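What follows is a set of structures for review.
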Structure 1
Amino acid sequence: MKLPLITNSIIAGLTLLFATQHNVASAQVDTIHVKDKRLNTAALKPGLRQYLVYFQSEKSPKTLRFWFWLRDTRIVDRKGEKVFATTQHWYGADTLSYRTGYSVNRVKDFSPVYHSETTNGKIGAYNWDTDKISGADTVALNQKKDFKLNFDEACFNWNLDIETFEMLPLAAGKSFAINFYDAGFGKPSFVVYKVTGSELITTYDGQKVDCWKLLNESDNAGRHFTQTFWISKKGHEFLKEEDSFPGGYRYKIKMPATAPDLVKRFAAK
């Protein structure tokens, strides 16, 4: 998962470290291949998801940095095929923090078809196939129009990790190796996520929700990094995330349905 651009260098490298520090050879790890259709795509419910994201640094414990993420997934028809179309908006304290994304994935197996993102006004757009990814030359001002990368096997879009977690067959004692790729950067890599147990968490309305805890961790240069995700057992909802890295934490909390749709609010004016 990408992190907001205005973080320090340690945070900015967190995603890459998680991707490269794992050994997936263990027989106990359940490898999720696109071709096997192991993701339960019926569990991904269309609609708007909103998240409060904030950082806290040990050097500045009285200061928080905030972002607000909107992720809207719809099922639409694309050339006669049903696909998930996911639009993202990331809001921060200034225009440099703002980012948008648009991703298209097949409903049958969540394989990526298309991905684009705009950061600092620069567009990166890609046509995504099972064996390669290439810059979309029909998209105006595409900074990545000449980009090309062949795949050894089909991979999942790492920009949609939240949605991917909601479709995993989570259960006690399971571990998953997912072949993720962050469009335009590096190469696909198997990332290991381990179910470490379950926990009851309290939602805004005071209800107790039983969740699986999914852990991703790595070590690099003597420093330990972890990501923990809470996904509800009953509804397969991604409700909470806590990332721990040297010098601080990042939290992500799913907002209630009463949170306003900022995109629609300003589009109406």
Structure 2
Amino acid sequence: MKVITTIEEMQTIMNKLELQDKSIGFVPTMGFLHEGHLTLLNKARKDNDIIVLSIFVNPLQFGPKEDYAEYPRDFERDRALAESERVDFLFHPSVGEMYPNEPSVKVTVQDRTDVLCGKSRPGHFDGVATVITKLFNIIRPTRAYFGKKDAQQVAVLEGLVSDFNIPVELIPVDIVRENDGLAKSSRNVNLLPKERQEAPILYRSLQAAEAAIKQGERNPANLIGIISNMITNESTGTIDYVQIYTYPQLKPLEKLEGTIIIALAVKFTKVRLIDNYITNIDR
């Protein structure tokens, strides 16, 4: 595995691989790798000749009151994990390398951002779309892999790729969970011990909603009530949102039909956790 820190070297390597007609699988991350990331890498390895992993904590997607400085980082650990997953190239640029000057152009996302995490994090997805556009232009991957835990991000990036005609195939990969159901996340380490015991209620509440759907429930408000009551009664977390939309359009609906997402976010003392359930409802 080769670690690369400059855009120029990364692009030079990608140019050579393109001439060799190699397929490139790309997994963009902010580091502090966990099993969810490793699942993306494993999927990318099966699908492609060459694997590129990027580790870059992108300041553009953090708001002024968010945890950029506290975001967990452990590059040597990440490097060892990347090598164990047979990553070919690890792209690890500095902030100064990615943004040597104040950007004169930024991507602004017009749709799919006024709900879920986007509603409480104005500008977040502009930062995501800007850095992903840069990374796609640097790496020029055949396929890029993203976890469905950040389902709104996947929806936004599908729009980005479509609207800008970016020649990359987006591959969404199912959520990877702990044994107790908690969605794996780099932020889970910030849960207090009691909160870590409580956190699996997020997934259990989604399972309860799934069971209600299978029993014929089609009223979004009733499902939101089931989830909200379970989280409120069985945890000390504060609900940020529990919402149901069409997917990937993220539009409101009065009755469950077609492909939908049930998404939630819960704030604990030092961390905000998200989870979701995506399913197709027969009309």
Problem - With distance in nm of label points 7 Å out along Cα→Cβ at positions 61 and 125 derived as 1.3, matching label from 1, 2 - result: 2
Practice task
Please state which of the structures 1, 2 yields 151 when volume of the Cα convex hull per residue in Å³ is computed from it.
Solution key: 1
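Suppose you compute helix-only ellipticity at 222 nm (-39500 (n - 2.57) for each DSSP H run of 4 or more, over all residues; to 500) for every structure in 1, 2: which one lands on -1500?
Numbers: 1: -1500; 2: -11500.
It traces back to 1.
Bear in mind that the values in this text are calculations on the coordinates, not laboratory data. Since the model is a prediction, treat every value here as computed from it, not as a measurement. Cβ atoms are built from the backbone, for glycine too; each structure is taken alone.
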